[in-house]
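Next come the structures, one after another.
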Structure 1
Amino acid sequence: MTPSTAAIVPAAGAATRFGGNKLTADIAGRPLLDLTLHSLLDAGVPTVILVAAATGAFPQVPAAADRRVQPAVNPEPARGMFSSIQCGLAQVPVDVSWIIVLPADMPFVQPATVSRLIDAAATGMGNSGAAYVPVFGGRRGHPIVLPAALGEPLLEQPASSNLKAALLSLRVPMRELPVDDPGVVRDVDVKADL
């Protein structure tokens with residue numbers, strides 16, 4: 001695990017389809033967001049930027065109080081998830097080489113998958129401008145690992161965009177990493193997804 005990584009967890013959405021705060025929904029006795037954060041923390045990611053709609057938004061999520069988790073606030077979350085990613089990008093430490101983006105509603109990603117993606121990115125330095133994405137069952141998923149040099153260009157994209165469109169606009173090459181982890185394509189949008 002390279003120490004020069006930081007993760008962004010966008011968690012400012014309204015979750016209207018879920019019918020309540022899905023990020024605090026119970027999964028085996030733990031809040032959903034706690035599992036998502038531990039996917040990163042248990043992989044050894046030293047800095048996790050949790051972007052919420054307000055300060056102290058998740059007091060019932062134990063991992064949110066971890067010293068490695070840094071809060072960030074998206075003052076206008078209605079603009080969409082990409083605007084939250086941009087709020088996180090603005091707080092990434094300057095000495096970081098790789099940025100991991102994992103949506104808050106993806107609690108089933110295995111820490112080993114996060115580690116594999118970071119290792120693939122770190123060893124693929126010849127393709128330092130590329131982003132790394134996991135693939136399961138022929139589908140691309142999350143987390144996505146981006147070179148930190150993309151931080152500034154992504155901040156200059158419209159906040160109403162999305163990460164996929166922004167990366168396409170910047171012509172960022174995508175490197176696919178096949179993984180044996182269905183969690184990379186399993187997000188939670190409605191209660192049945194639990």
Structure 2
Amino acid sequence: MKSYDIDYSDYFWQGQKVRLRPICPKDVQKHYINSFDSPARQLLQLGIELPTSEESEQKNMEIFFGCKMHNGIILFAIETLDEEHVGGISLHSMDDKNGIFSFGIIIYKDFRKQGYAEDAVNILLKYGFLEKRYQKCNSACSESNKASIKLHLKLGFKEEGRRRRGLYFNGSYYDDILYGMTREEFDAVR
């Protein structure tokens with residue numbers, strides 16, 4: 001428990017509704033509980049995972065604690081301005097030579113449709129474009145992931161193509177929709 005107040009008013013990692021912070025041991029339980037949301041896990045292209053335990057999740061997450069990069073991925077917890085942990089976001093596929101990056105996001109079931117994903121992605125886009133000097137963000141989602149499609153379009157991403165029948169889950173094949181946003185497109189919508 002904190003014994004001090006923090007003034008977040010000028011904090012880079014805070015948006016209008018959420019802030020990003022390092023994942024830590026207190027996040028494991030919520031992440032474990034979220035692993036039971038099989039439809040959401042399928043839409044994230046994780047498929048049906050083997051059953052897990054809270055101890056296994058702890059071990060899997062420890063390598064990312066404190067915003068440590070592992071296999072080119074940095075994980076953040078997404079929390080509301082009231083410090084409620086509502087999901088997670090990753091920064092990955094960082095290509096310094098070509099100036100390209102990507103992200104992945106999950107908002108836990110009870111917190112969806114409240115603008116948290118949009119706010120969190122905007123924070124990460126701001127970091128990628130304005131701090132890391134990347135020139136483009138690439139992203140993708142399944143054609144069946146209507147919430148992700150809506151999010152990409154709302155953020156200003158452009159559909160760049162499809163990998164037909166590139167994803168398989170729940171007994172069916174789905175197209176993988178490819179999205180992109182350039183630095184200039186980011187500036188135009190901000």
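Have a look at 1, 2 and say which one yields 15.3, 45 for Rg and Dmax of the Cα atoms in Å, as calculated.
On the way: 1: 15.3, 45; 2: 16.7, 54.
Going label by label, the one that fits is 1.
Using FRET efficiency 1/(1 + (r/R0)^6) of positions 6 and 150 (r between Cβ atoms, R0 = 35 Å, to 0.05), single out the structure from 1, 2 with the greatest value. It would help to have the intermediate numbers written out before the result.
Values: 1: 1.00; 2: 0.60.
Result for FRET efficiency 1/(1 + (r/R0)^6) of positions 6 and 150 (r between Cβ atoms, R0 = 35 Å, to 0.05) over 1, 2: largest is 1.
Suppose relative contact order in percent (Cα under 8 Å, 6 or more apart) works out to 18; of 1, 2, which structure was it derived from?
Values: 1: 26; 2: 18.
For relative contact order in percent (Cα under 8 Å, 6 or more apart), the value 18 is produced by structure 2.
For structures 1, 2, which has the highest computed value of mean count of other Cβ atoms within 10 Å over residues 30-37? If you can, show how the numbers build up before the last one.
Numbers: 1: 23.2; 2: 16.1.
When mean count of other Cβ atoms within 10 Å over residues 30-37 is computed for each of 1, 2, structure 1 gives the biggest number.
By the measure distance in nm of label points 7 Å out along Cα→Cβ at positions 118 and 142, tell me the structure among 1, 2 with the highest figure.
On the way: 1: 1.8; 2: 2.4.
When distance in nm of label points 7 Å out along Cα→Cβ at positions 118 and 142 is computed for each of 1, 2, structure 2 gives the biggest number.
Comparing distance in nm of label points 7 Å out along Cα→Cβ at positions 78 and 110 across 1, 2, which is largest? Before the final figure, lay out the partial values.
Values: 1: 4.2; 2: 1.7.
Comparing 1, 2 by distance in nm of label points 7 Å out along Cα→Cβ at positions 78 and 110, the maximum is at 1.
Here volume of the Cα convex hull per residue in Å³, for residues 54-165 alone was calculated and came to 147; which of the structures 1, 2 was it taken from? Show your work: numbers first, answer last.
Working: 1: 132; 2: 147.
So the calculation was done on 2.
Just checking, which of 1, 2 has the largest value of distance in nm of label points 7 Å out along Cα→Cβ at positions 62 and 94?
Across 1, 2, distance in nm of label points 7 Å out along Cα→Cβ at positions 62 and 94 peaks for 1.
Laboratory data are not the source of any read-out in this text; all were calculated from the coordinates shown. These numbers were taken from a predicted model, which means no experiment stands behind them. Cβ atoms are built from the backbone, for glycine too; each structure is taken alone.
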